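Following are the structures in question.
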Structure I
Amino acid sequence: MYTKFYINLLFSILCSQLLAAQAINNALSATIIGSGAPNYSTTRASASVLISSGTTKILVDMGNGTQANLNKLGIDDKNLNALLITHHHLDHNEELAPLFIHALLGRNSFSIYGPPNTENFISSYLKLYEEDINYRLSKSNRTLNSRSNSFVVKDLMGNDSFNINGIKIITLKVPHTIYTIAYRFEYEGASIVVTGDLTYTKDLAAFANNADFLIMDAGGMLFKGGNNPYKTGKIGQRNTKVEAAHVNLQASSLMAKEAQIKTLVYTHFIAGEVDELESLKVINQNFSGRVIFAKDLMKL
């Protein structure tokens, strides 16, 4: 009698643990694939974030080093469900061509979304690499023509809404030097916002409202040794050409406060050692919530 009771109890515990593990695996998460900026770094890949839920994997931006870091995580880029681009600067789209072609060589359907000219980029790659793609597909008795319906590519203007495997995605055009799209991901009550590069905009408050994570441009970060190329300044004040392209700490922390987000994640760091304590002094003038300074391969 007692043996049967303990067997049933053990079975119940194992089932509970299995369900809990499955729930964790299916939860919406973000992994910082690259936390760096345009300049080459041995410690940071350029901009890239992986949004995941279960087996669904959506890559946002793909700067230099993205493929190498995906490999470190054991992720086969042929199985990515979508490639999303915030804007067409090299440190955000440098590895779009190989990642797109690898997805074509895979077996799954996938999507590519980005700001204007995304469709032109993909069309150009297909023309430039047609022979190479057909050669590689021929090894598995396939052709580019047979894979032409396996993907969807679309230019986004902002205020777009679409769905990838149950994950709702909403977009917003944000101010930068070229057309830039921010993305909000929602799944089962969880939400993650990835801004890409931007300057201050009041529109982010409603767009990112109450998000669990706001992954934002680290413009204005303070560095040890006095390497502080972005001046803190007043909101909207443009002291240098660089600052006109990126937020400063006052602007990013104010947008986080206005959006009432839970956790502010800074990424897109230039070279140097971040002075987290001094940076937090500026950030906390507006935003008193949780702040994370991203590193490559960090999972949220």
Structure II
Amino acid sequence: MTETWPSPPIAAASLVLRGRRFDAAHPAVMGIVNRTPDSFYAAARYTDLAPGLAAVDRLLAEGADLIDVGGVRAGQQGGEVGVAEEIERVRPFLLAVRERHPDVILSLDTWRSEVAASCAPAGVDLVNDTWAGADPELLAVAAELGAGYVVSHTGGLPPRTDPVNISYGSDPDDVVHDVLTALAAGASRAVVAGIPAERVLVDPTLDFGKTTRHSLRVLRATGAVAGLGFPVLQALSRKDFVGETLDLAVDDRLFGTLAATAIAGWLGTTVFRAHDVVATRQVADMVASIRGERAPMVARRGEPPTDLSESHAPIAG
């Protein structure tokens, strides 16, 4: 019998890093460790080495598949962080994590080529360029490292710029067109630079260069982003578009984040960058099973008993 009811619009493209494959049946959760004193979410700040390493241990135990390490706050708040200071924040930490967890998939959140190059000894698996190629040398460095690369969309804003008077045109779909055009071009450049397509992630980068209405519209268009043919990364965790939509402070944005995560998963996202790994892991896996991509871990309900002697045993009491 052929199904006639609507199905998920598109299968999530596969991502392969360090010999591990993530896809529609096995979505990936990227745990966040910020080596900054001013991260917008205080619970993810790890300026000291020991607590940061303990956080990595916990995130992995909770089900994280990748660990994303950053050394500079994305927005304008906080002081200027130079190249040397950023390297000092992330390089020793990445080396320590690699020694502690030799097989962990490590992502470096930076827009600076010098920072990425300095972290080569840590075996960085992914360069998370959240500022859309602001440093034109970063892509080449990622290729030299043999790492994957995240293509992002920021509406042309330079690093650490908060959006002000952002407009993509009078049509609500103009922002979607801009996102799709920029991500397609960036992914093509990454492949030409020598990065295999299965290691090129596209990130619509909600909040960056976008109003809350823009971010909500782009989130609804996740299926079109997945249609570009590259694995999609969604960084939704506790972001301002969630806070403004529900009028909630950062600490109260988990449920809104999980709602956005479920929608993004249904529409073809492969990787979810998250502060709350346990909750995100469960939502991503549940959505994958609802889509029909992932089998239930246990399926006993309504099944015939395997041991009839036990099924007919008298009830105690």
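No value in this document is a laboratory result; all are computed from the given coordinates. This is a predicted model, so every value here is computed, not measured. Cβ atoms are built from the backbone, for glycine too; each structure is taken alone.
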If relative contact order in percent (Cα under 8 Å, 6 or more apart) is calculated for I, II, the one returning 16 is structure I
Value -9000 of helix-only ellipticity at 222 nm (-39500 (n - 2.57) for each DSSP H run of 4 or more, over all residues; to 500) was derived from the coordinates of, among I, II, structure I
Value 2.1, calculated as distance in nm of label points 7 Å out along Cα→Cβ at positions 86 and 110 from one of I, II, is from structure I
